[in-house]
Structure 1
Amino acid sequence: MNELSPIASESLLSLDRPICLAILAMGGQGGGVLADWIVGLAEAEGWYAQSTSVPGVAQRTGATIYYIELLAGARGMTPTLSLMPTPGDVDVVLAAELMEGGRSMLRGLVTPDRTVLITSDHRSLAVGEKMVPGDGAGDPHLVSKAAGVAAKRVIAFNMQQLAEEAGSVISATMFGALAGSGALPFSRAAFEAAITAGGKGVKASLNAFALGYEGALAPRKLAPSRAAPVKRFTPAPQPTGHKELDGLVARVTNDFPHAAHPMLLQGVRRLVDYQDPAYAGLYLDRVAKFAHGSEALCLAAAKYIAVAMAYDDVIRVADLKTRPSRFARVRQEMGAAPDQLMSTTEFMHPRGEEVVGMLPAGFARWLLARPRLFGLLDRLVSRPRRVRTWTISWFLVLYAVAGLRPIRRKTLRYAQEWAGIEEWLALAESTAKDNQPLAAEILAARRLVKGYSDTHVRGEKKFARVLSAVPLLLGRSDGGDWLRRLREAALADEKGVMLEGALRTLATLEAA
């Protein structure tokens, strides 16, 4: 191998080390814009700058990593810079969301001797977290503890909230936090000039930048938000003058324990909105069978009977997707101005079963008894669709489906759901005579049934598997605890592996 002479080595090689930055951001958070601002800032100050990016997977299963190296100009030479971050060699990590900050630590990009970690402490759940049937959200407090050990310095606050207050995106707040951190040897004016040079949304970006800059200067500990929000119930409504609605409120107040009133009123609201006051009265009839048991049993009945009765069918889905309040919420979340047009596209994959389910029960059973005819219908409707609800034609289709609510109680889906609900409640009622804790857990197991289409089918299968253990638990004083463990195991993973393991464990205890 040829070696450079000392003279050549002295003239061509430099020991100057670049400043290395890594940005972890999801789609729509402006990670690319942030990288461009940093590069523009450095070049305006006479530095060399190079940026590269490695795209993440679609639908928020991974962030895009933008990597930037900055080097002060030296003797007119053009440096060779790296295209990828090297673990242990990154000076600044900017994460647009708390768990992305955690992933940067797992990748080795954050080190205690070098790295300034700048992260927003808000949460934006990944698809993997949402797919878990129960609470699949990662523990933010573990990231908080790890950051205190893994990073040289941590700057963390809710940058997303500040960006929304300024009418901008989080990249501008992160750029301000970078400026306030002092990690780069450039003035605040130079940072602001980089934003101005972009020429788009300058005023809002500068406002968000200022909030981020001030946030970085305020010393604070990483304090992630709660993993689960606190439940808040609206107070009891005042008399409305509507005879049926006022009667429902009076019935809750007079016939049920005080501790259950908030949950019962929430259930009544939900079911009136779902169907009508008569349907909410049917709900109170069912809860009344458990009203004089333990508080835990009454509360479980109040919550989960409402959940079961407000099942998701095609009519409900169409109703929710065509409500003005939904369009207003989406506009707010997207930050759309009043004079801006906004389009929405729904991704739907209906099956033949959903279509037949909203038909009158007698006709639907006649159709299901003819496999060839049902197969033809299934092939016609069962395919992925992009439903553009912003168009008049598709909106009217969904609006018409939502208008079928008055005949819901005559449909096949209603008959099927109520057969299952009555069987479930009969099991809980008979169990409550001897084992109220177990009966409360039987009611709580309804949490496993949610959604519609394939999601609903999978939930029902898990629900049935959990309740299959009830005969083994009837004579056990800890039967309620065991059924709770089975429910938690069912919620822990989508495939039900943990549930099957828990059931096998229970079987071995019974055999012993």
Structure 2
Amino acid sequence: MSKKRITLPKSYYNNLSYLGTFIAGISLIVILFLFFFSHILNLGGAYSGLFTFIIVPSILIIGLLMIPVGMIRRARRLKDPNFDSNQKWPKFDLNDKSTWNAFMIFAPITILILILTSVGSYQAFHFTESVEFCGKLCHKVMEPEYVAYQHSSHAKIACVQCHVGNGASWYVRSKLSGLYQVYAVLTKVYPKPITTPIKNLRPARETCEECHWPQKFYPQSLVVEKHYLADENNTEWNIYLQMKTGSMNKGIGLNEGIHWHINPNVKIEYKSSEDRGKIPYVKYTNKKTGKVTIYKTANYNEKNSSKTTMEDRLMDCMDCHNRPSHNYQSPMKFFNALMASGKISKDLPDIKIVAMEILNTEFPTKDSAFSYIKNHIIEYYSLMYEDIFKEKRKQIDQAIKSIQEGYAQNIFPFMKVKWENYPNHIGHLEFNGCFRCHDNKHVSTEGKIISMECNLCHKIVAQGTPSDLKTSNIMDALEFEHPNDPNQGWKKKLCYDCHKKLYKNE
């Protein structure tokens, strides 16, 4: 007996449907292979997920769509007497043997694909929400943000927790925004450096405050800052600051201290320049009494502000904590941190001077920076300290490696990224930060000023070298003493006026 041949509708037998079947079949095999490769063997990375859940499934869908398109075109060409040219869709009759055969073949496959599509869509959703997708997929474009994020206090928090938050509306909005970002990367029209997304951010109360609860008491804390002077001995100079994040007495809560700004009984609004670097107008509302106080700078003009790019904004966490995960440290800061951690030996004379000279130099690439760091330090010590170069070559090599490491984590020549491009509004050492409002220049009609008194936010309880550390009692504060400044010239300027420019003269 001859075997019965499984027949399908005549319209299926065409090149387009064959090609669609082939593409869909191969795509399905590839998806299963990639899924096994990445989820069972735990191999692959950002690109494996991109192909598994987005690119290959898209090709699979295209292949599946090609099958019915080919069948419709074939049916029209055959001029089947049962085919009505005015009929938009072909008839579906299971009494027809070929139709029944097609149904028994394609129905189980369709059900399987639907199941896989459901699982794949769920995985695709999580993949596009992953840190790998956000940080690694765009290679060098997002390298600075990804590297800084890995060394931040939020390194265990997924990017989307802050950038998107909960809820479908913000998820859709972020994906629509992401479409342009994909276009910008593919066409290479992205800015260098990537601009900070200041506008249209989700309010901090819907992101930051999901973890950082404003009603919770924030106590005062002790911060120890280790500095190393740019002299031959890399003299250590420490400052112990009692930070008044909250009040000293827990019962007072947020009625005083730095976090008074987020007191639920207080509302602070302001007008600022587009980058929020200048704030000439502040409106304070006491929610309990309803009293409103407005502070303005002398050069603020109400009429002109409405015609410019002045932004009206309700103050929240991000107005101070504007670099919570992507903070690029200045050479001074990351060098001090490396030396404090012991990665750079204090016994290498002039190492701070040499490092600051190098790190304040512009380099076209990371490789050229690494090469210059190594060659310049070796040349310096071989010429200036021949004995130390021979005796402490291991410490010198370690210093070179550490300075290169600090450079790689904070400076990215390809994207023209460095600390100066991204103001950090916490503090006032390198940017105007607190001084945007607390500058003694914002005055109300009643004559009140927004004070720039240092002890409003912190007080110095100890300062000096380890061998000559000046201390105060727990209630008093020391007056700030700037090292290597016997004439107290620092009092005539704001901190960031000097520190933003002259690190090697620290």
Structure 3
Amino acid sequence: MLQNNWESLRQWLLGLEAIGEEIQTPTQISRLDLSNKGLNELSESIFLLQNLLVLNLSGNNLTTLPHAIKNLQKLTNLDIRRNRFESLPEDLAFLPLRSLNASGNRLKNGVVLEQCSGLRVLDLSNNLLDEKSLVFGMHEDLRSVNLSNNCIKDAAPFLKSLSCVERLNLASNVLKTLPHAIANITRLRELDLCDNAIESLDAALFSLPLERLDLSANLLKNLDFFGCNELEELILDENTLASLSFAEDFAPNLRRFSCESCNLKTFPLPPSRMLEYLCASYNHIASLPHEIGIYTELVELDLEANEIETLPDALANLQKLKTIYIKSNRLQKSAKKVLSVLHPEICDIYMKSGIEIGAASEADIEQAARLLAVLFAIESDFSIDFTKQFAGLSLLFHEPHADILVAKYGDEVVGMVTMQRLVSSAEGGYVGQLEDLVVKEEFRKMGLGSRLLNRIRALACEKGYKRIALGADVANENALAFYTRRGFRRTKLNIYHYFP
């Protein structure tokens, strides 16, 4: 009977192109990729794969797993992303899982996690979980937890169970405060709280060994930072700050600091002399203090879209500075003279790139289609196929309610963005669907992505669109941070594709 079961399972796996003809026995299979196969269910005979270590079931239509899965006593890595689970299967409690990815489902129940004591990495992002449905137990091995894009209002009930976690992502929930219970996570290195409704932080946060802290897109008003001896990166973007101060002992090793769109009127001065990246763009800063000269390790400085008129001579002493963004300010001649002392190519107002942005011509479509390969190499939901990409952009070019903008260096297309007009019943009018924002790698770090985005947003305003929507790969952290810093907000919606 087992032989018959194996032969049936083998033929099924061969039909799915998940294994090759050389596989003759179930014990030969230690890793199995069944992702994006359109599966509605998993074969009960899966229990025959006794040497299975890694199982990828992502991108299917699964709502349950067969009870036989509990017999896979070597299975340590399970990926069930982008399926239709409403609760985590109870049989997971019998598996020796070290890594579980259940992102992008419809989960409302995760109580089985209390029994999954061996987990080290857990991803439950993009679900419908709240604090009542999360029961972790005391997991001494758990190191990385992603709970972003859920419905969590209060983190206190489960934070005490995550004492050994080093990376915690609570972005895009509905948190209003960071509770004192955060003090229980004594090993925490990375904490992402962006895109919540947080109004206050407990002082216990500053005693943790954090290396990275993201507080962007919240409702923080007054911030007084101290401690954080290990902190290397701090992101405060998109908070409307009334006050911001730093104690002298705050984050002596801070290397990256960003406070874009924070309503600041004075330039922030973190005490760390190790800063390599500092962003204070889109504020109301009128001048830079002479103290900016202490940042001798600074490599990139972003001051775009402020109200700066003058610059201190100390700016010219920043010998390691490679890029400075300062467009859309009120620079006087004296300020431009200070900038001229720097190497001209490092400043956006002097960059001699010759890049022009405008509407695509039909002759640009072929290059633009090839440029999409750069984007689709990152986004796992899409595959690179020049014929399809050329056909798609050609259709878009001739569509009267669509826009294609390209950035060109001479005759070379080095960047692009597209937008289509849709009708939204929710907004009661037209909205724009933004897609295909991409810049060639060698032309990045020049503000080109921001310029493309700004131009397409201006077009949307001209056309009277009530909203702009876009999709981004959940694993593309750079893109997600880019859009969040520029005013886009992540929603609770998941995107589904159906191919008739």
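Every number in this text was worked out from the coordinates using simple rules, so none of it is lab data. Remember, it's a predicted structure, so these values are computed and weren't measured experimentally.
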Assign the value -4500, calculated as helix-only ellipticity at 222 nm (-39500 (n - 2.57) for each DSSP H run of 4 or more, over all residues; to 500), to the correct structure from 1, 2, 3. 3
Which one of 1, 2, 3 has semi-axes √(5λ) of the Cα gyration tensor in Å, as calculated from the coordinates, equal to 43, 32, 20? 3
Working back from 10 (relative contact order in percent (Cα under 8 Å, 6 or more apart), computed), options 1, 2, 3, answer is structure 1
